[in-house]
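**Student:** Structures are listed in the sections that come next.
What follows is calculated from the coordinates using simple rules that are stated; it is not laboratory data. Being a predicted model, the structure only gives us computed values, none of them experimental. Cβ atoms are built from the backbone, for glycine too; each structure is taken alone.
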Structure I
Amino acid sequence: MKRQTAAVAFVLAASCSPQRQPSNDIVFVSNETGGVMLIDGATGKVEGQLATGRRPRGMEFSPDRRTLYVAASNANRIEAWNVHTHKLVATYASGTDPERFAISPDGGTAYIANEDHSAVSFLDLKSGRITREVAVGPEPEGVGVSPDGKLVIATSEVANLAHFIETATGRLLDSVPVGGRPRFVLFLNGGRVAWISSEQRGTITVFDTSTRKVVRTIDLTKSFDISEPVQAVEMRALKDGSRVYVAMGRANRVAELDPVSGKVLRWWPTALRTWGIGLSPDETRLYAVSGLGEVLTIIDLRKGEVARTVRIGGRPWGVVAARR
């Protein structure tokens, strides 16, 4: 594809241009060396921090988007924070080393990848108890739940497997090989299709969830002729499913894909080692965090350009955004 160029200026968050008006959304960035940072979505101004447990990584909202759940990996817990008041409202013992997790559509259960325990834990958010542990391959990382709440898919980054789990019973239905070091699960088409990214291979394995069969493989390496390794890590989709965005890890880019053709439509430069991405609530901005670059990149999707980059320090891992 045609190469793009973009002017990328690294700025301190405190030096925001006075002409820029604050947005109506707040960005939450989990920083493995600290807590969760609060950043204005338009200006990039750092507004505060949630004092989470050690090594926060995965984050998810409750279905009503009033609660932010955070995996404090080294504290072995999931924390619940009020999105608007920024107050801690609950903590849950999660099993050891939680990394990514998914919240059920009814908001009642968290499905947690316990990385050093080779298990997916079912956490009842009402009682605060672990109700099930499902053994999976070593170092599970990605985990997603279908829109109807009936299926969980978890990925083992060591065994290179996608594990299909029935939520009602905790039964492991199938384990299917995927590309090297699978990192993220994304359900599309109302849950009929699941995408699983492969960091090492730079591919996305697409499943028919009803049959648990691979229907195609999207190879990002065919769209990029670059010196950096082409990878696929976290993925996000527009609400209507018309576009999918992929964090490209060591490739230091974010790509926009057409999910029908699987083709890369656009890409933007980011900083070193881009792991996490998130969309603004109105889907006009894409946020990307680069763990070794210590940077948040704000991309204006309407203009198709990098709007600003903010050096935030530490080791940013994940990013989500909500309305104020």
Structure II
Amino acid sequence: MKNRLCEMLEIEYPVVQGAMQWLSLPELAAAVSNAGGLGIITAATYPDKKALVNAIRQLKQLTSKPFAVNVSLFPRPSIKEQTQLYLEAILEESVPVVETSGRSPEEYLPVLKSAGIRTMHKVSTVKHAKKAQDIGVDIITVVGYECGGHPGLSDTTTMVKIREAAKQLQVPLIAGGGIVDGAGLAAALLLGADAVVMGTRFIASNECSIHQRFKERICDSEEADTVLAQQSIDNPVRILKNETALKILCMEDNGATLEELMRLISGQITRLCYEEGRVEDCAFPMGQAAALIHDILPVRDIILQTVKEASKILPKLAKEG
């Protein structure tokens, strides 16, 4: 399974853990990195520079393997100041890989590259993938319509986006959306990707800090158990179809403002629900591929099973071809 992305990131397997708000903590990221993938923690989970520094140091104590820090560039109050503080923490702690998402990371690339940090940028369209490559990003992640969280404004699937991106990009490509197992990894590699990113699959792991009820809900899901919310505010998010999701959709149909929607979609509400196991009371990002997840496993087992299954599929296809 070694390829150019594995060599660039110095990881064993082409499996990346998704950056999930409140959930991509040091324990989960370390488990992924220790199992041969690339673990990620999210900077936005931490309120300030000091808290992020402490998280990075905790992660370093848990693993000696490469890891990444995700820095969200989605517009929000004080984004410039907060991003600058996060970057200071990243530079001071010699983080090996930085993943950005949201708007263009162009203004931050020179300082990251001068520090020898590998850069990854997550996009939802091939057009933005090409732009990211043009400004010098090392690795591009493209997510499709199936993914949990933010799939972008396009309703194009992973299968189409990855195939087209692979034709147009020269830098390593990571595929996201609808991938939870070895068949998905094999499919992504055949489409031209160099690796996959999995979010929902790692939520249903022993090391994820979310309450057990959420993990069990993932395992009980069917393919139609997600909806796209927040389309009325041009920030679509794929979430579990629960009581809160239906309320959000109803409010949007009735012309609710962002301020009104925040009473249900606030990150602080979601965080509290994650801790208390209140599955019906929050907007829970979950991908369509939850329908393919039927067990809660240690991270190492998830990665090794994924790689083993893909390793069996690919030679078989080559032989039959």
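**Student:** Out of I, II, which one gives 3.4 for distance in nm of label points 7 Å out along Cα→Cβ at positions 255 and 271 as computed from the coordinates?
**Tutor:** Matching structure: II.
**Student:** 55, 45, 31 is what came out when Cα extents along the principal axes in Å was calculated for one structure; which of I, II is it?
**Tutor:** It was calculated from structure I.
**Student:** Which one of I, II has relative contact order in percent (Cα under 8 Å, 6 or more apart), as calculated from the coordinates, equal to 13?
**Tutor:** I
**Student:** If helix-only ellipticity at 222 nm (-39500 (n - 2.57) for each DSSP H run of 4 or more, over all residues; to 500) comes out at 0 when worked out from the coordinates, which of I, II was used?
**Tutor:** Answer for the origin of the read-out: I.
**Student:** Once FRET efficiency 1/(1 + (r/R0)^6) of positions 191 and 311 (r between Cβ atoms, R0 = 41 Å, to 0.05) is calculated for every structure in I, II, which label goes with the largest value?
**Tutor:** Largest one: structure II.
**Student:** Given a computed value of 24.1 for mean count of other Cβ atoms within 10 Å over residues 151-158, which structure among I, II does it belong to?
**Tutor:** I
**Student:** Still on this model: Matching task: 21.5 is the computed value of mean count of other Cβ atoms within 10 Å over residues 63-70. Pick the structure from I, II.
**Tutor:** It traces back to II.
**Student:** Also: Assuming 43, 34, 33 is Cα extents along the principal axes in Å, for residues 127-302 alone as calculated from a single structure, say which of I, II it is.
**Tutor:** Comparing all candidates, it corresponds to I.
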